[in-house]
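Please find the structures below.
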Structure I
Amino acid sequence: MTPKRHTDTDEAVLDAARECVLAVGVRRTTLTDVARRAGISRMTLYRRWPDVRALVGDLMTREWTALAEGAGPAPGDPRPAREQLAEGLIAGVRAFRRHPLLRKIVDVDPELLLPYLFDRRGASQDILLGLLADALTRGHADGSVRREHPQRQARALLLVLQAFALSLRTMTGEGDPELTEDAFDEALRGILERTLAP
């Protein structure tokens, strides 16, 4: 699945929504506030997004997709696909966990994430699954990744990654160097290596 193409106006609205959510959270953000900040009429905004949740859903898709694409390998990277994938996933999880929009949502409006964890996949999850399946298929082709059903393999990986991205702070321990964020990122590296190795 590819992300929606946004017009310049859409991008301005998404930027304004991001600023509003970072300032006051999702529940206190209104379409009127976003329209004012974006410099457009409320009717223009309502024609594209019926409510704040739909707008924030598109905002999350844009932000999370950009993170995932930014964590991918550089063109021409000569390393085996498994190594590229593991490095990209660790960097992506770390960036996602530290992303200011995610932090604000987790701190102020965590219930917004619950449907994507318990009921259904969101657009950004489908995009991530596509990127993962492509990377796994490259690993199957170069022999660096164990051959399995690529969609199942991608979904299993995403389940692990979501736990490391969203639940890590419940597992870290102050004062113990073996329970830091960095230590858990190394643990994730080990899990990925064992999971992906042929």
Structure II
Amino acid sequence: MHPNPAFRQTEQATAIAMARNRAFGTLLLNGEQTPLIAHIPFLLNEAGTEAELHLVRSNPIARRVKDATPATLAVTGPDAYISPDWYGAEDQVPTWNYAAVHLTGSLTPLPTTNLLPLLDRLSHHFESQLAPKPEWLTTKMTPEVLQKMLRQILPYRLKVTDIQSTFKLGQNKPDSARTKAATELKQSPIGQNTAALAALMQNPPD
């Protein structure tokens, strides 16, 4: 997380909303020699207190987590390179703007009976955004294939005890310089979801 408090004063509700909408992040646990990392979709409840997810049984994190284990789920939003020329002001330097949320807490295995309902809710979260396409359902799978798939993955819950966020959007610049940079950013090929980041820069969240 960026240490500048100008980028870390966003309301917690804004951070939760971004994480819930993104619903994909990087799960991190302490390992013996290096961090254990997994890139996963997840479901975060409205209060931001619990995230549900699943892991392949062979994942090192799944092999490690047998009971409550400290973990962080890092969720990244839009990001992009910002050219100093875009500000229309002197003595500026290149930077990278971004939005990110860290959900830290305790990761716990769930009963395997939770798995299928979790998968149905997870697929619904994404499939509903593809309307008017008919929604894909696990019931479209043959029972044998579905059961084989279910045996390969395990459900987990992250009980969130701390939420940290950074919305680095040029809040330390004059409004006119920040909005000029946002306008230029809309045409830039450098970054991820640059249009969304430009919109955030033009109207930074409280």
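Derivation of every value follows stated rules applied to the coordinates shown; laboratory data play no part. All values derive from a computational prediction rather than experimental measurement. Cβ atoms are built from the backbone, for glycine too; each structure is taken alone.
Remarks
- With relative contact order in percent (Cα under 8 Å, 6 or more apart) derived as 22, matching label from I, II: I
- Origin of the derived value 1.00 (FRET efficiency 1/(1 + (r/R0)^6) of positions 92 and 148 (r between Cβ atoms, R0 = 41 Å, to 0.05); candidates I, II): I
- Origin of the value 17.8, where mean count of other Cβ atoms within 10 Å over residues 28-35 was derived from one of I, II: I
- When mean count of other Cβ atoms within 10 Å over residues 68-75 is calculated for each of I, II, the greatest value falls to II.
- Value 0.95, calculated as FRET efficiency 1/(1 + (r/R0)^6) of positions 60 and 76 (r between Cβ atoms, R0 = 35 Å, to 0.05), assigned to which of I, II: II
- If FRET efficiency 1/(1 + (r/R0)^6) of positions 12 and 180 (r between Cβ atoms, R0 = 30 Å, to 0.05) is computed and equals 0.50, the structure in I, II: II
- If mean count of other Cβ atoms within 10 Å over residues 84-91 is computed and equals 12.9, the structure in I, II: II
- Source structure of the calculated read-out (volume of the Cα convex hull per residue in Å³, 149) within I, II: II.
- Answer label among I, II for the case where helix-only ellipticity at 222 nm (-39500 (n - 2.57) for each DSSP H run of 4 or more, over all residues; to 500), calculated from the coordinates, equals -22000: I
- Per distance in nm of label points 7 Å out along Cα→Cβ at positions 108 and 156, the highest-valued of structures I, II: I
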